[in-house]
Structure I
Amino acid sequence: MITTFTNWALDESPSSRRQAAWGNRYRTWLKLRTNPLGMIGLSIIAVFVAIAIFAPLLATHDPATQDLANRLARPSAVHWFGTDELGRDIYSRIVYGGRVTLGMVIAVVVLVAPIGLAIGCIAGYFGGIVDTILMRLTDIFLAFPRLVLALAFVAALTPGIESAVLAIALTAWPPYARLARAETMTVRGSDFIAAYRLTGGSAWRIIFRHIAPLCIPSLVVRVTLDMSSIIITAASLGFLGMGAQPPSPEWGAMIATAKRFIFDQWWVATIPGIAIFLVSLAFNFIGDALRDVLDPKES
């Protein structure tokens, strides 16, 4: 079965567009597989995603159950990563916290990637006053540090996961828009675009059917590299009390409540910090690997 698919995907003379697309994806995977750091990052993310999905099966305790008689207990066979200031099992909270943190990251990416892609492609294709207006709007958002702007948006809303996701999304789209604009400007004068325009194709169909797909590889690399900053921003909002609210087991909020115990009960703050570090590092590894694989100059 695998051999049949491999031969079909790697056929040098594909018989359909679908076969050509799958062949391109499979060749990309084969290149990615040869990158050790990329595979390490992919493995780490796969582990954390699996942990988040199967959290009810993997958790040893209820993450919200308090046991004040057992507060700040050291790591042991009963509590693998110890307990926090309210006696809650840190391991179980890390496991369930993966759902919150990774869920926020996925929600942000789903929101910002299409918005940035659309704005950048429209600005790059039409140019003129449209480009000026959209890029000056982008420059306004880029003029503010992401965390500061996110804090301002959350402060104007109600602190919580939904507000944090919306605030991060509103501050994360400008780099994607500028990247898509640059990619669009390099291809809008191509012969195949001119030929399609001569056949009567509308500008919107050209943008979203022919130009936007060409921008996706670069956008995927940028999104993957930005995952770590999105995670850190989400954790920072939680740390400052503007993101996930107690008793939600969000990693940044866990560090915030544990900061006063960091010298005596180091595990309370260190464990969620390690989780944030590992996931952020893994996304950076994957982003670097994808940049090498998808860069046409490396082919």
Structure II
Amino acid sequence: MPEINISVQLTNNENIVKFVANSFLTQAKSYEFTSIDAAKQSPIAQELFYLPFVKTIYISQNFIAIEKFSTDLTQLKWEDVQNEVAETIEKYLSAGKPVIEVPEEDEKNPKKIPITIYAESTPNPEVLKFVANKSIANTMYEFKTKSDATHAPFANELFNFPFVKEVFINNNYVSVTKQNGYEWQEFSNELRDFIKTYIESGKIIFKDEILQKEEQTNKLTEEREYSDIDKEIISILNEYVRPAVEADGGNIAFDSYIESTKTVKVILQGACSGCPSSTVTLKNGIEAMLTEMLNGKVTTVEAING
């Protein structure tokens, strides 16, 4: 187990702050506690409720999110206490104390998590999206090969099926790219049943090592210097393009902007990678949007991976 580190992550809600660990606290299950009595199964949540400003505690995968009272008479701001809270959580976890306590009878006879999985088509005929009624990932992960999934047991097992070519996991769905020569009707039900059984059984989806890799990637991203135009492009992609792309089982990420040719290069992932309609989407949709919104500073959008 790696040394526990907690980083503070702000959210769009000024009353909520996420305390992100470099180790998984839960897998495919999330918890919400609104009082110390409701948090009987979580010793760490009970301890945090002794802080007078804590209203709600959320625990999911590798983070604990805390919502403070918005009408606190002291007018307390997160910036005044967030580092102290992070240290408290870090100290608790480093001591090896439990995040969630499972009753002894449940350990002997673990209960299955009721999961519903349905298959959803995507614009890419080679990709099928399997949607769960619960979150299975806090961020997106793409696995092009079985070796890529060394620290992702769930994806690793998916690659054991001969018809699976690539796996993309994000939020509450798994996008699977099939190998050539197979038809979805031949195995989609088998794949859906496997995904359902795997998640219901509470098996490990990701190992801690994948967080370390993610942390390194995030660090490189944070250290990268973006120009003003880069930031404008990223903002537009995140606000207007990414939600629709994610709904189709994929992702789009900014790669670079070449001022001399007014060209934006993007990375397509999941269902979007290799999709026959992606060229049309890039040209008629994203390219036109960026050209108009940035007053001609962008004239071309290219995908560097299909």
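Things to note:
- Volume of the Cα convex hull per residue in Å³ derived as 158 - corresponding label from I, II: II
- Comparing distance in nm of label points 7 Å out along Cα→Cβ at positions 121 and 257 across structures I, II, the highest figure is found for I.
- Computed -8500 for helix-only ellipticity at 222 nm (-39500 (n - 2.57) for each DSSP H run of 4 or more, over all residues; to 500) - originating structure among I, II: II
- Each of I, II could give distance in nm of label points 7 Å out along Cα→Cβ at positions 41 and 137, but the derived value 3.1 comes from I.
- For FRET efficiency 1/(1 + (r/R0)^6) of positions 33 and 225 (r between Cβ atoms, R0 = 30 Å, to 0.05) computed as 0.15, the structure of I, II it came from: II
- Highest-scoring label, criterion being distance in nm of label points 7 Å out along Cα→Cβ at positions 49 and 233, among I, II: II
- Distance in nm of label points 7 Å out along Cα→Cβ at positions 17 and 201 derived as 1.0 - corresponding label from I, II: I
- Top of I, II by relative contact order in percent (Cα under 8 Å, 6 or more apart), largest first: I
- For the structures shown (I, II), distance in nm of label points 7 Å out along Cα→Cβ at positions 25 and 241 is largest in I.
Read the figures in this text as sums done on the coordinates, not as results from a lab. These numbers were taken from a predicted model, which means no experiment stands behind them. Cβ atoms are built from the backbone, for glycine too; each structure is taken alone.
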